[in-house]
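Participant: Listed next: structures, encoded as C-alpha cells.
Where a number appears in this text, it was derived from the coordinates with a stated rule and is not lab data. Since this is a predicted model, take the numbers as computed values, not measurements. Cβ atoms are built from the backbone, for glycine too; each structure is taken alone.
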Structure P
Amino acid sequence: MLIIKGVLVSDEVVNEQFACQLSACKGACCWEGDYGAPLAAEELPVLERIYEQVKPFLSPEGIAVIESEGAYVYYDGNEDYGTPLINNGPCAYMTYDANGVAQCGIEQAYYAGATDFHKPISCHLYPIRISRNIQNSFEILNYDRWDICSAACSRGKEEQIQVYQFVKAALIRKYGQEFFDELDAAAGYLRK
C-alpha cells in the first residue's frame, strides 16, 4: 500500500496491468452490475445542470428513465448515489456506436463541445474504484477486478501498461499532476 498526498493506493493499482479492449467487451461495464456508476457528491448538481446539453446524445430509453427518476438515484444497497439504470440493466446515460460498442452520452456531449463535464469520475477512473473511510477522512484507490475485463488484462500485460498508467488522465483530473507524478515515481521505485 502506498500513501500519496494522503490517499491510500493499493499495490494492485501499481503492479497489475490493464488496457481497455472495447472491441472484445463492447463496453460491458456500462450495462453490467447491480448499481449505476458511483457519483461523487459534487457531481450530483452537475448532472442536473448539464442534462439538457447531454439529452440529444442519449437513447430514448435513457431519457425516459432520467426524466422519470432524475439525473441520479440513491441506491440503498450501495448506500450511495449513482446513475439511474434502464430496467435494472444499462446506465441511463449509455448509448451505442455503429459497431454496437457502449458509449457514454455525457462523454459524447463533452467531445462535441456541448458540455464542460467529461463524465463521472468513477467511470473515468475505471478499473480503479475509490473507497472512502468516513471516520478517518481518507480515500483508498483499489483495483476492481471483473471477469468482463479479462481482455483488458491480457492487453495490459501485452503492452506493459500498469492500471494507474491506463487511467493517468483521470488520476490527474481527480488529484492533480503532482499526485500522479509522485505515484509514478513511487511505482518506478517499487519496480526496481
Structure Q
Amino acid sequence: MRTITIKHEDFKHFLIEQLKNKSLLIRLYSALQIIISILFIAQVVYDFIQLFRTNENEHLISFLFVIPLIPLLIIIHELLHGLGYKIVGAKSVYFGMELKKFMFYAGSDRERIGGRKFLFIILLPFVVISLGLLLYLILDFSHYRLILFLSFFHILSCSGDSALLNFIFINGIDCVETEDFRAEQKTNYYIKMGSES
C-alpha cells in the first residue's frame, strides 16, 4: 500500500497537479466550466449593451445583489460535505479553511473513509446544489440571472472536488482510502497496489 501525505497548506498544489491529468472526467468538467462561463459572460455583455442602448441598469445591479450570496453558497457546500461524512458513518467531522488560498474544506478526524464513500462525500454538494438551482430555475425562470451567477460560481468552485474525483478514478475507486488528521493539519491517501486485495 502506498501512502501520500498532503499538508492542508499544500492542498491547493496537490489539487492543481490532479487537474493536470487530463482524464475524460476532467475534460467533461472543463467543458462544463467553459459552457457556464460563456453563458455568464454573454449575459453580462448583453446587459451592458442594454445599458448603453436603453440606459437601464437594473439587470447589472441585480448581479451585485448576488455577491453576498457567495459566502452562503460556500457554507452550504461545505455543510453538505460534512453531511456526507455523517451519512457514511463518520463520527468526528470538522471544517477548516486556508483563507489566503481561498480554500474551504470538511474533514473527518482520524477516520479512514473508503473510495466509494469518499466519492459520495465529494459529489454530494455538486449534485444537491446543481439540482436545487435547476429546480429553482424551472419554478421561477424570472430569476435566471441569479441562477446563472450562482451556477457560474458554483461550477468554478467545484474544481477541487473534480480534482479529487480525478485522483480517485485514476487510482481506482476501490483502491483509495483517505484519512484526515485535524491537529497535524494533514490528509493521508492510502492507495492499494495491484496485487493487494
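Participant: Work out the source of 14.5 here, i.e. which of P, Q gives that when mean count of other Cβ atoms within 10 Å over residues 88-95 is computed.
Facilitator: Answer for the origin of the read-out: Q.
Participant: Follow-up. Name the one structure among P, Q that Rg and Dmax of the Cα atoms in Å of 16.9, 54 was derived from.
Facilitator: P
Participant: One of P, Q was used to compute helix-only ellipticity at 222 nm (-39500 (n - 2.57) for each DSSP H run of 4 or more, over all residues; to 500), and the answer was -20500. Which one was it?
Facilitator: Q
Participant: Where is relative contact order in percent (Cα under 8 Å, 6 or more apart) largest, in which of P, Q?
Facilitator: Across P, Q, relative contact order in percent (Cα under 8 Å, 6 or more apart) peaks for Q.
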